[in-house]
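Listed after this line are the structures, all set down as structure tokens.
Rule-based calculations on the coordinates, nothing more; no lab input. For clarity, every value in this text was computed on a predicted model and none was experimentally measured. Cβ atoms are built from the backbone, for glycine too; each structure is taken alone.
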Structure 1
């Protein structure tokens, strides 16, 4: 009896943490989304699916801002994900080679990821300031990096790629080191070019790693909040205000947690569908 219970005792701390910080917020978020939830009011009337219906009703109070934030999130995701998938792969291929100082460069490329989003946001907001920023001063230009389009998007995407590409590069690097060297040697003996080795050996060997990197990068980009909140503050206007930024503003600043929770659930369901599609596209079977 004790032997059967031992695995569950080891799992118990994780299950407790996952239940409290994972499942419970999901349940509470779903519950909030079914109510008109204002923290300042004693009554929180049940409204059913009305909060969800308002997201798709053109004459509702939140329809315009909601879809504007969805568009901003889509723009950022479409612009950042390809860069965060391709550039780290190129970095990993270079860092996987043997050359003097390889360990140093691996650390340098990964170092920005160690910094928190608050540090990154404040640092780049100062550097990119149109009037006092170091970037405009060094190049003698007056580009509105934080207040004009498309420069605000260039700033957000560029900072995010600089900040996070080192993490994906490390994941790729671990995957590259798991590919048997014999496969490359056999391909070389058969006369395969560098491109053919990459296409027929490296990419198939990285297939599960690509699935992980693409899925997590899409999820992270679609949930982007800190960069927009700290660097551009949604400017110009609300052009760069993402879904998560709008949810925080609506739920905490305007005390409308019910509608904000409905947006959160809607975004989660959409990302779940995207993740499922990724798993289907990159379905991997060991042979």
Structure 2
């Protein structure tokens, strides 16, 4: 079984997670930009973070046989902080770099005017750079947030079929599917979706244009939830081909829209900028 996790925050995970993910079948992933966990105080904080997503994390992933790609953006939560928004002025030069396969996460957190501005600006950046967009739908008042998101996408230069609407659930999936966008489901231990609910949605809506992710971060989350969904699909009567479509071919197709997806894992050097994750005489 081969698995592509299309949304996971490996910055917040340990190297042991990479090992466990590989053992579970994960061979590729996309790491979108997200918030620091505490307020950033300047755009410079983003620049070092972007560089780590383009350098250090691919190095760590390659040591465990996993192809790492990233999506870069000003995320919705930090779009409300005027100390952070100047990063939009320097983001274009980072979006031009190899390894960036989307603009994201963008979208809504609290549905503020500042988030409106950041979402519209970054959808335009995606169109300008020939990249798809990974869009975060809000965790609160989800249906209202989804509808607002779809309206902004329709007003943008980016076609809906180049947009992945993520963090969907039973209340938002129908309108998201009707919009023509790709459908993303985040599977968590306690919140968002779980394996059984995801399988139920797949039974109703089919396996086309659907991506399943762990969205694992430094909260209570599980980087092996993609494998759990695959196992649940098989137990529910889906075929191996169905699983391969949802857990591999669909994310390859979506992020392949960037023209930058490289699934062959490079042989990692011994050091990345003089540093290694080896400890204890390995």
Structure 3
């Protein structure tokens, strides 16, 4: 099934477009060390975008800047034309949600309590917990198939269930833009697919804009409409998976020779790595060790 159509299955209309998230001239650094330099980016609205690249290339750093968790040294991140730094915190939290790599819940917190925390941006001193908040939590639990686990402590859940609980919190927050930093980390393969299917459901049913950092190139190709390949803090290529995930780009970004073939299930690019012990006739023969000489 194609992932390029964000409409609800069976629906004739696409969801209303959400806000546009973009960056211009972005320069990001930690302790004086440049991580991202002179980066321009416009996130496709209402689509799923996957950011891929080797370790330490700046993927998570870029996501933190898009979430206003890291202030740029230069450049700007904008949401519908307004600089993120100028948007009040509560207002931004009603528009943009982020799930970090390894979120930690307080000990003993139940699933319902965790999901309910997603409603905090919608409350003020004159508007406390309401029927709308209750319905949002109920709907989020149902969407993530956690209703039967609503009263369980989060720290008693399996890895996949715990990840779904955090995503449910983001769903309850009701933001049209969702940023996910490696949402499949530490999950076995079945739970990885479970989480990615859930993210796709959110995008197709509600038109939410999703930006996620992924390590698995084949999953990025299957689930993303738009792929951004990064290397050394810069964007090497971006666009539809078939245009970005090529043998040349994979070798450039990951220093890995590979072959690309159509995925037999989705038709999207499937990366087959090559190595010294597994290669085809087009790959250079492994180099022979040179005997050491003694003077």
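The value -11000 for helix-only ellipticity at 222 nm (-39500 (n - 2.57) for each DSSP H run of 4 or more, over all residues; to 500) was derived from one model only; which of 1, 2, 3 is it?
Answer for the origin of the read-out: 2.
Among 1, 2, 3, considering only mean projected area of the Cα convex hull in nm², for residues 24-135 alone, which has the greatest calculated value? Can you show the working numbers first?
Working: 1: 13.0; 2: 7.1; 3: 9.7.
Result for mean projected area of the Cα convex hull in nm², for residues 24-135 alone over 1, 2, 3: largest is 1.
Have a look at 1, 2, 3 and say which one yields 12.6 for Kirkwood radius over Cα pairs in Å, for residues 72-151 alone, as calculated.
The read-out comes from structure 2.
For Cα Rg over 2.2 N^0.38 Å, which of 1, 2, 3 scores largest?
Going through 1, 2, 3 one by one, Cα Rg over 2.2 N^0.38 Å peaks for structure 1.
Which structure, out of 1, 2, 3, was Rg/Rh (Cα atoms, Kirkwood Rh), for residues 144-215 alone derived from, given a value of 0.97?
For Rg/Rh (Cα atoms, Kirkwood Rh), for residues 144-215 alone, the value 0.97 is produced by structure 2.
By the measure distance in nm of label points 7 Å out along Cα→Cβ at positions 56 and 272, tell me the structure among 1, 2, 3 with the highest figure.
On the way: 1: 1.6; 2: 0.8; 3: 3.2.
Largest calculated value belongs to 3.
Identify the structure, out of 1, 2, 3, from whose coordinates relative contact order in percent (Cα under 8 Å, 6 or more apart) was calculated to give 24.
3
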